[in-house]
Structure P
Amino acid sequence: MPVNQYKQGRINEEFKRVLARILPEVKDPRIPAMPTIVSVEVSGDLKYAKVYLSFLDAYDEREVRKGLKAVSGFLRHRLGEELQFRVVPELVFVLDHSLEQGMRIHSILKDLNED
């Protein structure tokens with residue numbers, strides 16, 4: 001049974017908050033330091049959670065994906081402990097490049113403004 005929109009928004013925010021606290025505990029060298037969780041979208045049936053991540057440091061996208069896949073079990077376990085859900089959704093990681101694009105646009109505008 002799908003959850004209503006208000007409850008869905010609360011679940012998304014709670015997942016984001018808890019993941020933001022847990023993710024820095026991960027010590028996989030393939031995952032850059034200082035991850036930023038842009039947003040989390042938990043499906044209506046609570047089976048999947050899309051986690052949109054961004055990193056300030058340069059990274060190899062393929063290696064980061066491997067690292068995230070390797071630690072997803074640990075993250076799900078910790079989420080289950082923290083959130084007390086009967087079933088913890090499968091985590092699907094999406095690397096969000098909007099922060100990088102925003103910084104690039106800011107740099108271009110700054111250069112144009114100086115000219």
Structure Q
Amino acid sequence: MTADDDGRRPWGTYTVLGEAPDHKVKRLEVQPGKRLSYQRHAHRAEHWFVVAGRGRVTLDGRELDVAPGDAVDVPLGAPHRIESTGDQPLVFVEVQHGESFAEDDIERLEDDFGR
């Protein structure tokens with residue numbers, strides 16, 4: 001998160017919990033009925049651990065419902081998205097690992113917010 005980035009997005013919020021040259025850890029909160037863009041990364045893989053709420057993950061075209069305690073591995077280059085399907089926010093911890101964690105490593109394939 002840059003100095004002028006407060007972590008707010010059209011789908012909810014995120015907070016950077018920690019970062020190092022080879023990884024970054026975020027807490028994301030997705031508001032009910034919202035979803036992140038369908039995207040992929042050229043320089044990082046991700047691991048998601050759901051801590052609250054209900055959601056649906058789309059990973060390389062396959063859908064998977066998730067709940068607290070579920071974990072999902074997003075391989076490098078795999079198209080993915082997560083959405084909040086319950087009536088409470090979906091909260092998950094994301095561990096990114098790879099060569100780059102910059103926002104410009106997001107290739108949006110589909111986006112509800114026209115980004």
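Taken together, the values in this text are just the output of simple stated rules run on the coordinates, not laboratory data. Because the structure is predicted, anything quoted here is derived from the model rather than measured.
A few remarks follow.
- Structures P, Q, by relative contact order in percent (Cα under 8 Å, 6 or more apart): label with the highest value: Q
- Computing helix-only ellipticity at 222 nm (-39500 (n - 2.57) for each DSSP H run of 4 or more, over all residues; to 500) across structures P, Q gives -17500 for structure P.
- Among candidates P, Q, the computation of Cα extents along the principal axes in Å that gave 35, 31, 29 used structure Q.
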